[in-house]
Structure 1
Amino acid sequence: MVENCDAKGDGNCVANGNGNGENNDQNFPIVFTSMGMFIIDEIHFPNQPAQYDVLGGGGTWGVVGSRVILSSKHSGEVGMIIDYGTDCPDKIKEEVAGWGIDAIIRENESRLTTRGWNMYGDNEFRSFKYLTPKKRIDVDDLVQYESLLNSKSFHLICSPERCIEIMKRLRIERLKIGNEEEPISIWEPIPDDCNPKNLERCLSILDKIDILSPNAAEASSFFGLSEPNNRKELEKIASKFIPYLTKKNSGIVLRCGKMGCYCLNNSGLSKWFPAYHHPLNPDYKVVDPTGAGNAFLGALATGFVKSDKNWTIACICGNIGSGLAIEQIGMPKLTKGDRWNGKTVQERFKLYLDRNKDIDFDFKKLSKLLDYNQ
């Protein structure tokens, strides 16, 4: 369900409807909600024309990663608040509506949509800045929409202090409506915070987090190190966080780009999961890395919740989500038959598992867990 509320001039917004994913044949509880932002990007590459009005933002990529893992039957289990300004193109609004997610749309005639400028260069260089004032999502926004407040997991892209404040507020507000269940927290540190000066701030909150997931460069930067290019050194870095991840069945999923991801949890799992795309694969297609990390986390969280906290399923889902994100500039295209860039998610799972025989997992079991048609 896409729920519209029109804010005129003063930025206040009153929604119509209840935000319960009524576009689906059945109503399901929200599995994943991102508190990241909706952004319209312009993207600049060396020796290539710039791309403008590209749908993006960490929050948007997170919900797309989640939606990719879910069938259209369950699309309403993905939640997000989206703020449109006066300059948001109709083509973007139509694309979002086509996903069928439980989106709360707030239109505001007194401001521009949050816009970002991205520059990519050699050796995975990236620079980013905001071109218009940003509109971030807080717990006060979620309180207005019970379906989102009751989400089973939350994607947090923020400082350590804001992460903990959000989790505290969520617990308080959920208790007010009779929900005693603690949601799964997936924390993605802000790149600017990833340095030795802020290491203690990071470590001090990990006992409250379920899943920590920086990329390899960010995790290394906390210790003043350059990003390693081999598994052994990356494993050492990941292991430095584990003593502080003390919640039951919590852990770190280190995102390592073309190397895939490394999962280390406090229940004894230590395993690498290769990336979906590999240069030797016949369908190898890597165009633009924008949003891959956020899509990974949306897919990871969704797999984690739907499988009752199975880390193997979660990491497979994460790699499927990020693999799809990098196949084009902007968002992957959803077409008839629940096909993303021409393939169903079932086809992508089968390809991934066929190519990675060392991952011992039954696809039929996975399909049943995620409620795919056989």
Structure 2
Amino acid sequence: MSVHAQTVIQWLEQFAPKSLAVEKDPIGLQIGTLNKKVNKVLITLDVTPAVVEEAIAKGAGLIIAHHPPVFRPLAHLRTDLPQGKVLARLLQHDIAVYAAHTNLDVAPGGLNDWLAQRLELSDVEVLAPTQHETLKKLMVFVPRDHEAQVRQALGDAGAGHIGNYSHCTFRTDGIGTFKPGEGTNPFIGSQGEIEQVEEVKIETIFPASIEKQVIQAMIKAHPYEEVAYDIYQLDQPGEARGLGRIGYLKQEISLQAFAAQVKEAFDVPFCRVVGPLDAPVKKVAVLGGDGNKYVQQALFKGADVLVTGDVYFHTAQDALMAGLKLVDPGHHAEKVMIRGLQQVLTEKAKEHKVSVDILSSEVNTDPFQMI
């Protein structure tokens, strides 16, 4: 019961591509090697000494963490200092550590969407866009008899999504001509003879990130030995990708009631709250981790409240003067990624019929206590 460590990371990067990470974020493999097989993978928010001992005890050969254990370049690697001891322990037990940080924050269905889901927000949008998908257009020529199956395959592979619509295409009828050469095995026609076939040109769009799977699906569904198709990049931006989410509660409630809801949803011992406790809350912005830089985005998008961690004193004062309420459940609220990513990778393993244990860390890595 094992899988190659690189395979697990491929699944992860399909879900949260490294290209989504913000500039200079030290994501990816940080410790050890992926050139090995593993029986168990441990998902954690932080890599602490207790988490490392947990990985050793459970026999995990790979740790996937949200917070990179090596965030800044090391000046030295001393095993008589705390960080060096942790790294040495990992190397001694051949445990690789891979960090999925802001790419997991930005990924559709990733950390910030998990936070929004915990708060039961609806009509959710990106709070602070960092990039837009690059869109491409595909045109493929198909014999009329196989139009439906090729169009279906393209849509099933993710092409043709426009807003909440899927399988969007446009068709044009025409006549295709070709002459099969020596060594061919044509689906229609004969070698050395020019053939005319009633064909349909199917046009559709897709995000550049899924180009490979779209082409594979098209070729598999297409009857021709050589498929004629064109792909070109579009100027219009695709779906926004970015940090944080903003959406609506089911019903308007007071700030005090909402703060209690946040505390329960994120399973934290307390929340810091900024604003009148009886103020109404309906439109909610949420951003995992340190969200001090995103007060203006929340105001611009009309949020009643911003839920984020590590709020500074002066940030709180500025938000209060601007009329934006704040609820700070702490940085550790990001622990929702443990169960979220465990579910994603477990489903990937089932999809590929691979037997590997994806484990959730049971160690509480929050350094703060309430007295």
Structure 3
Amino acid sequence: MRSFKEDEILVLLGAGTSCDAGIKNSNQIITDIENQLKTNEDWKIYAELYNYIKSVYYQKQLHKGSSVYEVNFNIESLVSLLNIIISIKDKKLDIYSFVGSWEKDLQPFITEEKSKHLATNFRERIIKSLRGDWLMPNNWIENSIYFKKLIDFKKEYDGNSLKIFTLNYDKCVEQNLKEEKIECGFDEFDKWNSKRYDYENTQSDYYLYKLHGSIDWKKKKEEQLTQFNGEISPEDLAIIFGISNKLQSYDPYLFYFYEFRIHCIKAELVICSGYGFFDGHINDVIKHGFAENKNKRLVVNVFDDGKNDKEIQKEISDKLLIDVGQIKVFNKRAKDFYTEDLKLETLSNLFPDNDEDLPVGI
């Protein structure tokens, strides 16, 4: 069995890895919103605004050359465009973000935002729902117990710390590793500090990097980021929506993204669970990490009963420009992957017995 050194294994978690805990992924949340807009009187006032935003998003993607079937309109897309409307109203952003002839259709919504705060209220309702049933449903703690399999995996990776990067806002990792030596970036006063990731002078078994923020992160303007378990206003909730906002120029987002890049280069085994490869920034980092190293391996755990492993493997290979022989797909629910396959012995068998490159397609 291949032995792995420090920093040679990296774990990346996407929304699909939490679905078995009853936590909704982005597309499921959009479906729920659309149902609410049709059936719930409190939500119906946002229907016209929602339909406009969705139309704009599709139009922008089609202008970029995507087909209708390739467009992925999700909760991040929705909130990102709501933020743009609010920023235009506040004169913090020009109208250029919306394409061509759509500009004239946008003005009524900006005017309405000034008088009725429709976009602001819609965004607030969405964020409150995120911190409720969408990301913290009943029994999520009991249902997320399969995350404890990370502990068994770490024990096999004896003597080395496990670096876990997540795109999720939920707390499945923190909850299930709370009895372990895990570093989440916050000091004894619940203040975030990058020095917590000083690997030479810290002794943690796990390091967690929440690339897009967390439902318990709070940040007021000019104040330090804090971890907060109580009620957080939508304006102070420190999570990132929208691809255009992913590369924030301040910490912890900039720090975490830089760490992700560095560790992707160092890693020989990258394990992606529940990530659909729709984020260009994340894809670029993975692609760069695999450049010119044919011995690296990418393990992908997704669940798509409409495709077989080879189809998924080929799609990822085309997206990341990684040889198909470097990609291993586990097309199953995350709970099953954690229980059955997240074992160092299983994953070490994906590597060649010597330093020569594997033939293409093996």
Origin of the derived value 4.0 (distance in nm of label points 7 Å out along Cα→Cβ at positions 85 and 349; candidates 1, 2, 3): 1
Which of 1, 2, 3 yields 0.94 [Rg/Rh (Cα atoms, Kirkwood Rh), calculated]: 1
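We did not get these values from a lab; they are worked out from the coordinates using the rules stated. Not measured: the values here are computed from a predicted model. Cβ atoms are built from the backbone, for glycine too; each structure is taken alone.
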